[in-house]
Structure formats: structure tokens, C-alpha cells
Structure I
């Protein structure tokens with residue numbers, strides 16, 4: 001019945017700051033941008049490669065994330081990369097703080113975490 005994940009929705013506290021982070025820093029492609037006047041909300045549809053879509057929403061005064069990373073709900077967002085070291089170098093050049101690279105005990109693959117502007121944990125995982 002289920003084929004694949006269609007999209008992940010993220011609510012941000014500062015739309016322009018988060019748009020810059022996901023588009024300029026992470027390099028995601030903008031599909032469309034919508035202003036929903038009746039809800040005082042904006043929505044930015046983003047492509048990750050050519051498969052998955054992220055919906056970035058803004059709403060007035062959204063509540064903050066209660067804890068990190070074990071809050072109920074989405075634990076983190078993970079992106080596959082070819083080379084974790086190269087991805088980390090690129091992120092650091094762009095001013096993003098990145099945790100130390102670790103190795104998955106089960107798969108032996110490298111991974112690490114960083115945060116978006118609202119402290120949503122984001123993982124990069126080596127293919």
C-alpha cells in the first residue's frame with residue numbers, strides 16, 4: 001500500500017532565516033512558495049535530489065521544541081550523502097556547527113548531526 005515517504009513538514013519560527021538555511025546552506029531546490037494570507041502563514045516546498053519533498057511552514061508564534069532529541073514526534077531528519085567528511089567540511093565553511101563524525105555500530109557507515117535554525121536535529125548519513 002505505501003510506496004515511499006512523500007514529504008516531511010517542518011514548522012519554523014523565522015521563515016526567512018529557515019528558507020536561507022534550507023535553500024542556500026543545504027542547497028535544496030525550491031519547487032514553489034505560497035503565502036496563505038488567511039492563516040498568516042507561508043509554505044515553501046523543497047526538493048531533496050529528485051525524490052523527496054520538504055514542506056517548510058511558518059505560523060505565528062509556534063511553540064518551541066520541548067526537548068532535544070527525544071521529544072515526542074519527529075526525532076530527526078536524515079539526509080544521505082556520498083561522503084560525510086566532505087559534507088561536514090562544506091557545512092562548516094557555511095558556518096554550520098557540526099558534531100563529531102561517528103560510525104553506526106550496526107552498518108559501519110559514518111554519520112553525524114547538526115541543527116537547523118530552530119534546533120531541529122538533522123543527520124547526514126554516508127551512503
Structure II
């Protein structure tokens with residue numbers, strides 16, 4: 001048995017489909033939903049921990065990809081050196097769950113509870129002050 005964490009981004013038309021059920025039923029996986037953001041008629045995101053045999057996890061990922069579900073690599077934590085931040089907002093544009101946003105004074109705010117650990121903000125930061133741990 002192995003454990004793998006993945007971030008799923010799926011189109012709005014799949015939000016009401018039993019994706020997690022299929023992973024359990026078809027691929028014998030144990031699923032732990034660590035974070036999810038799902039709204040009717042909008043793109044959905046989930047941070048999942050998959051437990052199972054390596055071959056079953058591989059087949060499950062292939063199934064997800066065949067359903068047009070984007071699977072992103074996962075990081076363990078996001079670190080932001082706020083003292084060096086210029087509050088440009090570049091990271092907020094790629095933060096789908098809204099964990100990074102500019103407040104009323106145009107200062108960057110990081111809501112760790114909303115973060116799905118996708119790492120998109122790391123690539124968007126022009127100063128490279130947002131980092132990840134693996």
C-alpha cells in the first residue's frame with residue numbers, strides 16, 4: 001500500500017458526478033478529502049490523499065485524466081516572506097480557491113485555511129518570495 005496526495009481541478013460539468021465514488025468502487029482506493037472547494041456550475045477543486053496499491057493508484061489517475069480532470073503536483077506547505085512582499089497581486093490572479101487576496105488597503109493576505117497547496121502562486125510571484133516545501 002502507498003499513499004499519494006493530489007490536487008484535482010475539474011470542469012463545472014463534472015461537479016455533480018460521483019468521481020470519489022468511482023475511485024473507491026473501481027480502483028479499491030481509500031480516499032481522504034483533505035480540502036475541497038465545490039460549487040454548482042463552477043470549476044471544482046479537491047485535495048485528496050489516495051491510499052492503495054501502486055497499480056490501482058496509477059489506473060485511478062489515468063481514469064481521472066480520461067475524464068478531463070486536471071491533476072496538479074502537490075506541495076506540503078506554502079511560505080511567504082511577507083517582509084519582502086511588494087503587494088503586486090500577481091499571486092492572487094492564479095489562486096483559484098482565493099487563499100491569496102489583496103485587502104482593502106491593497107496588502108496581500110494569505111488565508112491558509114483556503115489554500116489547497118497547488119503551488120501556482122510560487123510560479124506567479126515575480127520576486128520569488130513565495131516558496132514551498134516538498
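Which of the displayed structures (I, II) returns the greatest value of relative contact order in percent (Cα under 8 Å, 6 or more apart) on calculation?
Working: I: 22; II: 25.
Largest one: structure II.
-5500 is what came out when helix-only ellipticity at 222 nm (-39500 (n - 2.57) for each DSSP H run of 4 or more, over all residues; to 500) was calculated for one structure; which of I, II is it?
The correct label is II.
Quick check on the output: 3, 11, 15, 20, 24, 18, 7, 2, 0 is P(r) over Cα pairs in 5 Å bins from 0, in percent, for residues 48-111 alone, derived from one of I, II. Which one produced it?
The structure behind it is I.
To test your reading of the models, identify which of I, II gives 13.8 for mean count of other Cβ atoms within 10 Å over residues 56-63 when calculated.
I
A short reminder: the numbers here are calculations on the coordinates, not readings from a lab. Quantities reported herein were computed from a predicted structural model and do not represent experimental measurements. Cβ atoms are built from the backbone, for glycine too; each structure is taken alone.
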